[in-house]
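**Q** Okay, got some structures for you below.
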Structure 1
Amino acid sequence: MAKKTKSYSEAELIDTFGLTKTIQNHPLLKEWLDTPTLQLTEVEESIFQTILQEAMINMSAWNEEDLKMNFIAFVISLANLRSNEKFRTYYEKTLEGEIEGHFLKVKSDFMIAKGILDLVKVPYFHFQEYKKEKDPYGDPIAQLIEAFLVAQERNKNGKPLYGCYVVGRFWYFVVMEEKNYCVSIAFDSTQASDLLQIIAILRKFKEILETKLLD
């Protein structure tokens with residue numbers, strides 16, 4: 001018999017699992033967001049300007065698939081988050097597990113993990129994206145935290161987890177360590193300076209992954 005799943009709100013996750021939420025004062029989040037000014041190559045600058053103009057004109061009209069294909073996919077590419085011999089990238093991957101007697105099941109829109117082909121072994125980074133602030137089928141921050149909780153149970157290594165969620169034009173970065181998670185301010189991806197910072201932060205995660213998280 002299939003296990004029953006419950007859709008949790010962020011508040012319910014905090015209450016059920018005894019979590020603590022803070023805003024921008026966790027040292028791991030500060031370290032992650034503290035990135036130097038990003039210098040793009042000529043080719044990268046051309047792509048950057050193209051997607052920025054597209055976003056400025058069309059962001060309010062895009063549906064979820066438009067946003068993914070026309071914008072988010074290019075941001076991830078500019079961030080150099082590609083599979084290599086050390087880690088793999090996964091899209092639309094479902095994670096599930098039993099945590100403290102509660103069964104959680106969540107689909108990660110984009111994930112970076114140690115894995116073999118389509119088999120996820122050790123998740124490190126999760127990305128959730130929604131077009132609306134509170135989607136009728138789920139809350140992006142809540143689903144991100146669910147993915148973190150499942151990853152903690154799977155990994156059992158005590159290492160922090162990193163991720164972000166996107167609501168239309170706004171990007172939020174999140175770090176979770178044990179039962180504490182911290183959320184960044186919003187970065188507006190239709191603003192050139194914020195978009196450049198978003199790409200720099202994602203590139204910085206790759207450095208953190210390779211130096212601190214990989215076994």
Structure 2
Amino acid sequence: MKVDYQVGLFDLDGVVLDTESQYSVFWGGIGKEYLPAVPDFAERIKGQTLTQILDGWFAGLPDKQQEIIRQLNRYEEQMHFPYIAGAEAYLNFLRAHEVHTAVVTSSNQPKMAQVKRQHPELSTLFDVILTSEDFTASKPAPDCYLLGARHFGVPPQECVVFEDSLNGLRAARAAGCYVVALATTLPREEVAPLADAVIPDFTSLLPA
């Protein structure tokens with residue numbers, strides 16, 4: 001892919017950071033503990049915000065919601081946040097070519113604080129980091145990517161979005177952005193119908 005765009009909007013987990021397998025373990029455990037009749041719970045909630053998960057699956061159960069939040073916070077404190085292959089190099093490549101970049105994630109600020117402890121360089125890789133606190137309607141609603149475009153003062157059609165989840169891809173598509181799917185979380189054949197291009201990771205986008 002040529003660098004022929006001026007704004008890149010990046011989801012976080014499964015796109016910049018290789019963390020989806022860790023979250024699958026966590027939410028798989030939550031499913032077994034609280035929803036044993038839903039064996040694919042971890043798959044069903046991919047791409048949803050914590051609020052969406054709690055409201056959708058644990059509505060009217062404030063004690064369980066608080067316990068899940070406590071468990072998640074403890075889990076994220078000990079998580080590792082490795083980069084997806086080629087991500088850091090590609091982001092530096094974009095910076096060198098004066099392309100503006102933003103994280104647009106369903107994660108919240110406490111999670112980002114954990115990430116930044118391991119990756120303080122994120123502040124230099126991205127112009128802005130937009131989290132779930134910055135928009136009311138979460139993916140698959142387009143609000144987050146429309147906000148990203150507005151931040152840089154460009155129409156969504158001039159933005160390239162990098163996503164891995166179905167809800168994220170739908171959000172980017174609904175916003176009118178050019179959509180690049182990473183086949184890091186789901187198989188290529190599942191993400192391809194919602195994307196303009198599909199890549200396995202960022203190594204293929206780096207100059208030889």
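**Q** Out of 1, 2, which one gives 3.8 for distance in nm of label points 7 Å out along Cα→Cβ at positions 66 and 82 as computed from the coordinates?
**A** Structure of origin is 2.
**Q** So helix-only ellipticity at 222 nm (-39500 (n - 2.57) for each DSSP H run of 4 or more, over all residues; to 500), computed for just one structure, reads -12500; which one of 1, 2 is that?
**A** Traced to structure 2.
**Q** Moving on. Thinking only about distance in nm of label points 7 Å out along Cα→Cβ at positions 26 and 50, which of 1, 2 has the largest value?
**A** Top value of distance in nm of label points 7 Å out along Cα→Cβ at positions 26 and 50, among 1, 2, belongs to structure 1.
Every read-out reported here was derived from the displayed coordinates using simple, explicitly stated rules and does not represent laboratory data. Bear in mind the structure is a predicted one, so any value in this text is a computation, not a measurement. Cβ atoms are built from the backbone, for glycine too; each structure is taken alone.
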